[in-house]
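Please go over the structures that come below.
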Structure 1
Amino acid sequence: MKYNFLVLFSIFYSLNIDAQDLSSTMTVAPGTSVSIKGGTTLSAAELNLKSTSDSFSSVMLDGTITPSTVVNYDRYVNVVGTTGENGGNDLISLPVKTASVTFGDFLNYSADYGSTVNSASIPTNGSVYGFGPYNNANQSYTNYASATPGNGDVLERAVGYRAASNLGETLRFSGTISKDTETVTITTTDPIIAPEADGNPKNWNSVGNPYPTYLNSSLFLEENEDQLAVDATGIYGYNSGTQSGTGIIGNFTIINRLVNTDLNITPGQGFLLANDFTEASNVISFTPAMRVFSGSDDFILGRSDNVNEMVRLKAEHAGGDFATEIYFNENSTRGLDPGYDARLFGEASLDFSLYSHLVEDNVGTSMAIQSLGSTDLSSVRIPLGLKASQGQQITFSIEISTLPASAEVYLEDNVENTYTLLNQGDYTFTADTAINGTGRFYLNIGTETLSLIDNDVNTLSLYAANHKIFVKGELLATTQVNVYDSLGRAVMSSNISVGSDSNEINASQLTTGIYIVKLNNGVQELTEKVILK
């Protein structure tokens with residue numbers, strides 16, 4: 001069969017097409033955007049949309065496409081490999097689909113009409129393919145096994161799938177273009193439970209752009225923020241660990257009200273969302289109003305340069321590095337600010353990581369990004385968490401900073417009893433034992449020279465989570481812990497012995513509510529408000 005290709009090389013903001021024969025096939029080149037306006041009809045045997053690793057075609061459908069027209073999107077998928085080196089998978093979604101396409105059907109789609117099918121481009125391990133959805137109960141991806149056409153798992157619009165290709169190539173998706181609102185349900189496996197202290201709440205879900213256009217990320221978040229977890233109200237885009245820059249933490253590019261606000265989502269791009277952990281499920285909506293012609297490339301290559309007053313702190317060792325970010329703006333506080341603060345994804349699976357805890361109302365959540373008020377820039381002390389192996393030589397440094405020249409950034413190490421002005425130099429130490437948690441390191445930021453306080457008295461922090469009270473930091477003597485209710489009545493008392501820099505007290509006998517916790521050992525003293533829930 002002969003195919004006559006009509007290739008579009010420029011961007012069209014309006015393509016007015018009356019019902020007509022385009023003589024077989026219309027092809028939209030990578031980087032080209034086409035609009036089919038309302039009241040017009042595209043009639044062709046095929047409409048083929050193309051992409052490369054950093055360029056994607058886009059079709060804005062407000063009119064109609066004849067039912068006999070087959071729409072194909074050849075979507076680039078990252079090469080399989082070692083994360084951060086030569087690939088590391090991708091998160092993709094279906095930009096076009098048929099009514100009930102199965103994985104078996106998808107394996108047999110072909111961009112060259114039968115010579116090469118999708119199954120030949122997807123890496124396999126026996127009968128298991130490198131393609132599948134995220135399962136938050138198992139906190140891992142499910143890889144599909146081979147299936148025959150018409151059988152197997154049904155692929156859905158607006159769901160994100162982990163995928164990879166053997167060589168870094170396109171996979172074909174075939175079907176129709178949606179111009180309607182598309183919805184997907186996100187879930188929490190253990191609802192009505194606050195995120196676990198080990199950093200593994202089972203409320204993460206993989207979703208994806210269901211349109212063959214770019215998606216306005218800000219409009220998406222405005223529509224769906226009430227359905228998302230308050231400590232992770234944002235979009236987490238997997239970037240294969242190959243990027244660095246503001247809002248990029250580990251393997252993820254984070255988009256929220258604070259960072260990467262101008263980064264749009266490419267056609268067929270998947271990403272992670274955290275469901276409101278107090279609800280078993282919520283419905284996420286993608287609306288036609290979110291569709292836009294253009295954006296950046298996908299998360300694998302994308303980067304945004306927008307910054308506020310911020311500092312990006314990096315910890316590195318011979319085998320890698322990890323960063324966390326602190327921002328200052330007028331919309332934030334020392335507590336949790338939904339849409340501005342962002343928790344760390346996949347903490348328990350990381351061998352090496354750096355993060356912060358909230359300055360106030362800390363419940364033990366590890367934050368990839370923490371946002372504080374503008375006035376906090378004058379003086380604030382931020383708990384830092386580090387996960388590192390014994391024997392690693394670790395260096396702390398400022399990777400990026402847009403803080404004013406008057407702002408001094410000190411790293412406090414209360415085990416070595418040192419304060420290091422990171423504006424002037426790095427801090428290096430060797431971990432004598434494995435480190436996993438907060439209590440040792442703090443970041444002190446101030447716009448005037450810091451009056452360094454007595455390190456012995458101020459090296460403790462405490463917070464509550466899952467009806468436990470956690471005390472972090474080196475105790476210099478046996479410490480009495482007294483807990484008071486909101487009326488000032490003593491409701492619990494306990495003692496902590498010297499010898500550990502991480503202690504927890506079971507408070508399951510106390511009801512949900514606000515309490516005051518006081519620590520005192522004659523040398524150190526600390527009083528904090530906590531919330532048990």
Structure 2
Amino acid sequence: MNCPITFKQRKVLFMEQNELIVMRDIVKAFPGVIALNHAQLTLHKGEIHALMGENGAGKSTIIKCLTGVYERDAGEVYVQGVEGNVFNHSTEDAQKVGIATVYQEVNLCPNLSVAENLFIGREPVTKLGTVDWRTMNKRAKEIMTGLGISIDVTVALENYSLAIQQMIAIARAVDMECKVLILDEPTSSLDDNEVEKLFNVMRDLKAKGVGIIFVTHFLEQVYAVCDRITVMRNGSFVGDYSISELPRVKLVAAMLGKDFDDLAAIKPEGNVEINPEIMLKAEGLSHKGTVKPFDFEIHKGEVVGVTGLLGSGRSEMVRCIYGADKAQTGKEYIKGKEINIKAPIDAIKEGMAYLPDDRKADGCIGDLSVRDNIILALQARNGMFKKVSRAKQIEIADKFIDMLQIKTASRETPLSQLSGGNQQKVILARWLCTHPDFLILDEPTRGIDIGTKTEFQKLILQFAQEGMSVVFISSEIEEMLRTCTRMCVMRDGEKVGEIDGDMTQESVMSAIAGGEK
């Protein structure tokens with residue numbers, strides 16, 4: 001029979017195992033959603049620990065429960081040197097017990113100097129009670145030099161690159177004598193040299209006994225710098241592994257919830273004949289900080305999938321093609337003619353359409369009616385001086401409400417009143433009414449029911465049969481296997497290959513993981 005561990009025993013266990021943080025059975029619920037379901041996380045002294053999982057896995061939520069942004073509903077948190085079950089009610093509480101967090105978006109003051117940012121709230125003072133600028137600047141210089149960074153600490157933060165700003169945020173955390181440093185997606189906007197500098201700082205902190213929780217989507221970086229990995233999925237703890245016992249392909253399987261022993265090959269029936277006409281071609285397109293130079297082409301009537309883990313560069317690749325993120329290098333051609341896409345409106349005029357992955361932020365205008373939302377892109381393409389008549393708007397809206405079986409009380413119903421799946425259909429109708437030659441669908445079936453997903457898959461195949469070229473991005477490999485003729489594989493912001501012919505779940509997941517079997 002297992003006896004409950006007392007606090008004194010727990011404290012001994014800390015000393016024996018060098019545990020800095022132990023989180024057990026953490027539960028956090030929001031209205032209608034259980035974000036964390038008995039999640040776990042353990043961090044050791046002098047360890048770089050990766051926290052991995054796909055979108056919605058619960059990574060950010062468990063970090064926020066640790067740092068006092070959220071109050072957990074249940075579970076226990078133990079921190080080395082602090083007696084009993086720890087409840088942080090704010091980030092200030094977390095800092096008091098030695099936990100510091102550096103976010104992807106640096107939360108410092110750009111108009112203040114580097115030194116001022118390092119010492120906000122704890123400025124050294126003179127005997128007269130004024131800020132001791134000389135001491136503060138001298139100490140700031142010593143701190144940055146100690147991290148191998150030589151900069152003028154009296155200059156405003158905004159004059160330095162994002163990489164330097166993140167180093168400054170880390171320096172502030174370290175100088176506050178944190179024993180736990182949480183880095184939440186710190187490398188997403190850094191180039192390779194900047195990433196290596198950050199890794200050197202992380203290794204130095206590790207050598208000094210600081211425990212680092214590294215939240216990232218980049219597989220290469222995890223295996224370059226981390227010692228252990230915790231994998232989460234759907235708010236639950238999947239496992240805690242040492243780097244040596246978890247090959248990349250098994251990490252991908254753990255994150256996606258696939259068992260390689262049960263993987264079934266799903267192949268399209270018969271051979272698909274590809275139209276020789278190239279609809280769109282890209283050569284060396286890139287956007288700094290999001291996607292490295294890539295080549296891409298798609299034939300008329302072809303469905304091409306773009307696969308990879310969240311953060312691999314899937315969405316960034318198509319945003320670069322479409323002009324949502326303006327390409328900084330390379331060339332783009334439509335039907336053999338070179339084009340210059342400076343912004344999405346240019347892409348629309350060239351016959352492109354783009355259904356974004358975040359329909360609420362980038363697609364839906366909830367206060368407008370279904371009719372208004374449907375004709376939006378068509379009106380933008382026509383221009384402000386060629387207004388689509390009310391009668392034409394009604395004709396178009398009714399046509400696509402019927403075609404896509406959009407469940408709405410009327411065409412004048414505000415879009416916000418529709419279900420997620422029906423909102424997605426409205427946004428799809430918006431683009432279909434522009435009669436595009438090239439359609440980009442980024443996670444079109446996420447968050448919608450099984451029946452609607454099947455309808456979308458059938459529509460994709462129908463569009464292709466009618467001659468439309470479709471790029472399809474989905475986190476669900478199975479549905480891409482059912483619809484795509486081939487797949488581009490993205491990893492760490494780079495297109496690393498293509499798969500055609502023998503496409504199976506296993507071959508795709510192996511490619512995502514870096515070719516491991």
Among 1, 2, structure where semi-axes √(5λ) of the Cα gyration tensor in Å, for residues 176-327 alone as derived comes to 36, 23, 11: 2
Computing mean projected area of the Cα convex hull in nm² for each of 1, 2, which one ends up highest? 2
Of the structures labelled 1, 2, one was used to calculate relative contact order in percent (Cα under 8 Å, 6 or more apart), giving 10. Name it. 1
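Taking helix-only ellipticity at 222 nm (-39500 (n - 2.57) for each DSSP H run of 4 or more, over all residues; to 500) from the coordinates of each of 1, 2, which one would give -10500?
Structure of origin is 2.
As an exercise: distance in nm of label points 7 Å out along Cα→Cβ at positions 80 and 248, calculated from one structure in 1, 2, equals 3.2. Which structure is it? Could you put the intermediate results ahead of the total?
Numbers: 1: 2.6; 2: 3.2.
Derived from the structure labelled 2.
Throughout, read-outs are computed from the coordinates displayed, never taken from laboratory work. All of these numbers come straight from a predicted model, not from anything done at the bench. Cβ atoms are built from the backbone, for glycine too; each structure is taken alone.
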